[in-house]
Structure P
Amino acid sequence: MSAGFQDFVRFQLVLREAVGVGDLERIDDEAAVLTALERSQASDLAGALPAGVESQLGRDVGAGTELSEGQWQKVAIARSLMADAPLLLVLDEPTSGLDAEAEHALFERYASAAAEAAGRVGAITVLISHRFATVRLADHIVVLDGGQV
C-alpha cells in the first residue's frame, strides 16, 4: 500500500531520504529515487539542487535548500510513488499545490500507471478529487454528498 495526501509532510532530510522513506527497503537506492522523482514530474529537481539527491532539504537543518510549495508537493508525490506496484494506492488531493497543467499531466500518468498495475497485479488506485476534469480519467466515479454515496 502507498498513499499521497493533500496535507503532506515536508521531511527535512536529504532528497534521497525524503523520497526514499516511501519504500524503506530502497531508501538508499538512488536509481529508485530518481525513478520516483520522474514519476512525479520532478526529475529536474535533483539536478537543480547543489548536491543532487544528497542535498539537504529545508532550512531547519543547517544550510538546507528551501523548496517552493509545488516542489515540496512533488517530493511528497514521488515518495508515494516509490513502490513499484502497490496493490492499493490512495491519492487524496495529492496535487493541490500544483498548477492546472502540471496537475493534469500527473493525473494522466496516474491513470496510465493505475491501468497498467491493475492489469498486471490487480492493483487498485483510489483518487480523491474535487475536480471533475481529474476524475473523468477514472474507471469508476463515486460521488459523496453530505456524507452519502
Structure Q
Amino acid sequence: MEHDQDITLTVNGSMVSRRVAPRQHLVDFLRDDLGLTGSHAGCEHGVCGACTVRVNGDIVRGCLMLAVQANGCKVETIEGLSDSKEIAVLQKAFHEKNALQCGFCTPGMLMAAQDLVRAKKKVTREEIRTHISGNYCRCTGYQSIVDAIEEVVNG
C-alpha cells in the first residue's frame, strides 16, 4: 500500500506545499489541487501536448510527470506565463493570425512556442513545425499557428 507524500514546490512564483498520492500526475495536481486548469489533460499518454508545463525552465508533459517528481522544482503554467505577460506578444499574434479555434491545444502550443521565443534566434518555418510537433491541433491545420510563431520569433 502506497502512502500519500508531502511535496513542496514553487508554482508560478508561489511556494506550494501539499500532501499528494504517489501516483498523481503533475497535470492533475495542478488542475485538481491548485485550480490551474489552463493545462489540459488530453491524451494522458504524452503525445498531444495539451498538458505542457515548464519545470525548472524546461517544457515537459504534465501527464507523464508525477506530482511527487516535482518536489523541490519550479513549475510554470500557462496561467503564470499569462499573468507575468511573458507570452503577451504570442497571445496577440495567435489572435491576429487566427491561430486558435477551439482553444484546447492553445495553452500547450503557447508554452512550446514561448520556448522558441526565449531562445532569441531566428528559425525557419520547418524548425517551428518541428518544435511544436509534439503539440496536436485538430482545428487549425497549423498554418496560422506557424504564421503567428514566425512573426513573433523572427520579428
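No lab work stands behind these numbers, since they all come straight from the coordinates. The shown structure was predicted, so the numbers you read here are calculated from the model rather than taken from an experiment. Cβ atoms are built from the backbone, for glycine too; each structure is taken alone.
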When helix-only ellipticity at 222 nm (-39500 (n - 2.57) for each DSSP H run of 4 or more, over all residues; to 500) is calculated, the result is -12000; to which of the structures P, Q does this value belong?
P
Name the one structure among P, Q that mean count of other Cβ atoms within 10 Å over residues 57-64 of 18.9 was derived from.
Q
Where does the value -0.43 come from, among P, Q, when log10 I(q)/I(0) by the Debye sum over Cα atoms at q = 0.16 Å⁻¹, for residues 81-120 alone is the thing being computed?
P
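If we compute relative contact order in percent (Cα under 8 Å, 6 or more apart) for structures P, Q, which one ends up with the highest value? Numbers along the way, then the final one.
Working: P: 27; Q: 23.
Ranking P, Q on relative contact order in percent (Cα under 8 Å, 6 or more apart), first place is P.
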